[in-house]
Each structure stands twice: as C-alpha cells, then as structure tokens.
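Derivation of every value follows stated rules applied to the coordinates shown; laboratory data play no part. Only a predicted model underlies this, so the values are computations on that prediction, with no experimental measurement involved. Cβ atoms are built from the backbone, for glycine too; each structure is taken alone.
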Structure P
Amino acid sequence: MAYFLQIAFAGIALGCIYALIGLGFSIIFKASEVINFAQGELLLVGAYVVSSAVFDWHLNFIVAVLAGVVVTVVIGLLFERFVLQHMIGRPVFSILMITIGLGTILHTSVIVIWGSNPIPAAAPFTITSGFNIGGVHFGSNDLLTIFVTIMLCAILFYFFQYTRYGLVMRATALDQEAALAVGINIRAVYALAWGIAAAIATIGGVFLAIGSYAMDPTLGGAALLAFPAIILGGVDSITGAVVGGIIIGLVQDLTAGYESHVASFLGAGIHQITPYLVMILVLLIRPYGLFGTRKVERI
C-alpha cells in the first residue's frame, strides 16, 4: 500500500507540472484559437535562465525564478508584437508554422548560449528534503510543485472571473468579432495571453527540471506530454488542462511503477504510450474532451 501511495503522490506532482504546461497552451488557444508549438521552448529558456541565475549569478531561488519569468514574458510579448500581430486574419496553419519557427529559434539559441551538455537544475530544496508518513516520503520539491500549481490555479480563476482584463479575455474567447464590435482591443488580449502563458511556462519548466535533477536542450520536448493532458481535458478549458494534467501524470507514473508486472507480455516502456491510449479512449467517448466546449455550427 505504501508503494502505491508513493507512486500516486509522485504522479500527482508530475501531473501538476503537466497541468502548468497545459495551462499555457489553453490560455493562448482560448485567446487566439492557435496552438503554440513554441511553448516547450519557452519552458526550456525559462529553466535555463533560472539555473544560470542561481549557479552563475548567485541569486536567490525566488529572485532567479522572477528573472526567468521576465525573460520569457519579454520574448512572448516581442513575438506577439512584431510577428503575430501581422498575422491576424491569416490562415491558422500559417500561424502554427510561425510558432514552430519560434520554437526552433529558441531551441537553437539555448544550445548556442549554454551548450548541449547537461547542467544542474536550480531547486529550492535538496532531493532528500521532506518528511515520511506511513512509509511514504513526501518530498519538499514535490509538495512545492503541488502548492504552486494550486495557488496559480486560484489566481487564474480569480483573474478570469473577477477582473476587468479577465472578463475581456473571456469575452474575446467566446466571440472575437463581437469583442471587436464593442471596442475590445484584440491585440492587447493576445499580448496578455502570451505574457501569462510565457510566465507559467517558466514555472513549469523549473519544476520539470527539478524532477529531472539535471537538464539539457531536450527538456522542452517534455511539453509534448502535455498535449494528451490538454486534449483529454479539453483544449479550450483551463479546468480541463489541470484535471487532464493530473490524470496523465497519475497514469504515467502508476504504469511505470507496475510496469515490471506486465512487461513480459506488453513489453517494456509501456508507460510512455499509456497517456496517449487514455487520451484516445476519452476522445472516443467525449470528442471535445472532459471539459471542452462543444461547438455547434448552424447552416
């Protein structure tokens, strides 16, 4: 039982990281109906900046995270201001290709600046920090991941429900043409969405790097595992990104923990595909995801 609880706790912590990554995808999609394929590279840049700030610049961990957030937010805002604003009204496919191009530029920049060799990940606590209850170790870094995810979700809920800019973003997500008709600045909404998504990407990247203990330029590829989470939860749903991330994290870690019992007939590495299997099964029942908005078109 303790073994199961240990794996489940690790799965929830991993799921919270996927939830943070998924939130960035969902926020941009809600604002512009575009999947940002550079989200993983924004995560990568943020994690590297935080690591450099701690180990090279000798900054406090919290200050280092703020520095990483500032860098990625500036990148996101500049990209939105000088590139995406000129793509309003263009085919979605063209915008998708541009985000892929941004991801390639950021990935190459990381290799040029920091190299391709692994570097240590900045962490507020040591690997062994935490406490034990009933044979289950609750690591401090994992607890912090869960706490920060809960806090960010609460802040985002308040922002979207009770603030002026949150209401503007919700209105734009519902109907962009109607939002323009009542005088909402769509470009400002897009910029705000990219800024929030970039900030969340940095925080998710920091926790993802902590879980890996060291990081290299392949870290951004982990964002691909957030795709099953947001599709499962509903790509346009903030709640869905969080729930989907936790489900995928639990499924992946529980499958990996008990993989040795089924490896003889299912094969090794089954935990790498189970998130996608769960996603497919859910989509067969609910094509728009667990919390996605069902689109109705009148002809």
Structure Q
Amino acid sequence: MKRIAIMGLGLMGGSLGLALKARGYEGRIAAYARRETTRNAALQRGIADEVYADPDEAVRDADLVIYCTPILNIPDLVNQSRTAFKAGAIVTDVGSTKAELAQKVGEILSGSSAVFVGSHPVAGSEQQGIESARADLYDRALVVVTPEEATRDQDAVQTVSEFWAGIGALVTVVTAAEHDRLMARTSHLPHLAASLLAATAARDGAPVLVGRFCGTGFRDTSRVADGSPEIWHDIVSTNADAIATELRAYRAELDQLIGWMEQRDFDKVKQFLEGSRDCRRALMAGSPVE
C-alpha cells in the first residue's frame, strides 16, 4: 500500500501512525483531524506526513482508510468522502462495536467500488488524545476483523488482517454479531461495572473522605471508569441489547451473593469466591494479554 489515511488523531489514530512509522512503513500517511492543534501535533511527532481539515482530501488516493473517531461519527465521515475514495479502496475502523456500523457504512458504500471490512483493536487506555499516543499500543493486542457475511472480496479481508498483523497485532476473524456479543461480556460489562463501582463508592456526596480509604484494589478495579464518556456513550448506544443481556446476568450473580450474605451462608460465599478465582484463571489462560 502506497498511501494510508488515518481519520481521527486521538489515542488510537495517533498510535496507529506511530506504529506504522516504527515498523518501517515506507508509504505516505495522510491524516484527518478537526482541530488545527491536533494536526500540528501529528506533524511534529511524525505521526503523519500530511494532515487535512477536509476528510475528502485526506482519503483521496488512499489504498487503505482507517476511521479512528467515535463510532457514531464514522458513518457521517464516510458519507462525506463517498465520492473521494480511490477506486477499490479498502475502508476499515477501530470501533468497539461492529454490527450497526457495518450496516450503516455498507449502505453508504453501496454501488461504490470501495470495500468496508470492520476491525476492532482490543487495545487502548483510559487516557485519550494525541498526546497519549504511543508506538507500542498495538503490540500483541488482539484485533478482531469482522467482515460481513456478504463480503465477497476476500482479498480485502486478507489485506486488513495483514495490515494489523504487520504492526504487531494478533488477528482473529469473526462476524460482526459474534464480536458484539463477546465484547459486551468481556469489555462493555466490565466498564459499566467499574462505573457503577465508582458511583456507588462516591455516593452521599463524600468522595474526598471515602477516597482516603481507596487503595490499589479499588484503583485497579475502577480504573477503566476514567475512560471517555463520549466514546462509551457510542458503545452502549450501538450495542445496547447485548450489553443489557450481560448486565442481567451480572445482576443475577449479585442477587445470589446478596442472598447468601443475608442468610449468613458463608460457606456458599467461600465457594463462590473459590469458583470465581478459578473462572478468572481459566479466562486469563485464554487471553492474549499478558
């Protein structure tokens, strides 16, 4: 690929540019960002070779276009550039939900020679913005590539998969619907659980007092609640049914635990803690995250 366009220069987009440079990509990197300060920072840090305030100019002549903006912004940006895509351009993204996005972008690109293949790097941080970008963000990160079942361009799927592998990621391919179901359980539920934990601990208007007693356990467990509310609004609103299913399952486990405690059945509580520890160990054994 001679030219890649990165649409959005926050943590994900900025890290993508740095990763490409660090891995020796020899083509041109064009980037789009709304803010002039962000565009200037991208040039100063060597994240991109060219920066644009106009999405049309950024995607022009790009072989691969990667959207790194909040999920609900992506369809509008794709629509703005629909006529500017190079013939046969491959379009992908870094969004945390896939099914609704794939449907909308697919409709926009209908009749176009550009091909959309969704992807989701399971990487990131509660820190946001180009100032937090780093070249190793995608090293050994899981990237889920989610082609639609109707996607007949297997070359495009292979290109997107090889792109992510080329910057050090571990790639797996599943459908968009399966992706959303699994991520609701392993990513979206934990974030909302952490948010509920933070809100519960800070109730009664006394967070400063309570905060004195928040040790590393609380900090580790609640860390992801510090993520961008705007990004998480988009995630929840585009995967609400799957997330609600996981929250109901979580509530059932919580209600059962409360019942044992009210009944003073601490043998059951101990069994629960032992079983939960075993479950975590089994889950971590299958995780690519070290």
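Annotations for the structure displayed:
- Structure (P, Q) behind the derived value -15000 of helix-only ellipticity at 222 nm (-39500 (n - 2.57) for each DSSP H run of 4 or more, over all residues; to 500): Q
- Structure from which 38, 21, 17 was derived, semi-axes √(5λ) of the Cα gyration tensor in Å, options P, Q: Q
- Per FRET efficiency 1/(1 + (r/R0)^6) of positions 95 and 167 (r between Cβ atoms, R0 = 25 Å, to 0.05), the highest-valued of structures P, Q: Q
- Entry that produces 16 once relative contact order in percent (Cα under 8 Å, 6 or more apart) is calculated, selected from P, Q: Q
- With distance in nm of label points 7 Å out along Cα→Cβ at positions 31 and 175 derived as 3.7, matching label from P, Q: Q
- For the structures shown (P, Q), FRET efficiency 1/(1 + (r/R0)^6) of positions 159 and 199 (r between Cβ atoms, R0 = 30 Å, to 0.05) is largest in P.
- Value 24.6, calculated as mean count of other Cβ atoms within 10 Å over residues 47-54, assigned to which of P, Q: P
- At a computed 4, 16, 21, 19, 14, 14, 9, 2 (P(r) over Cα pairs in 5 Å bins from 0, in percent, for residues 87-142 alone), which of P, Q: Q
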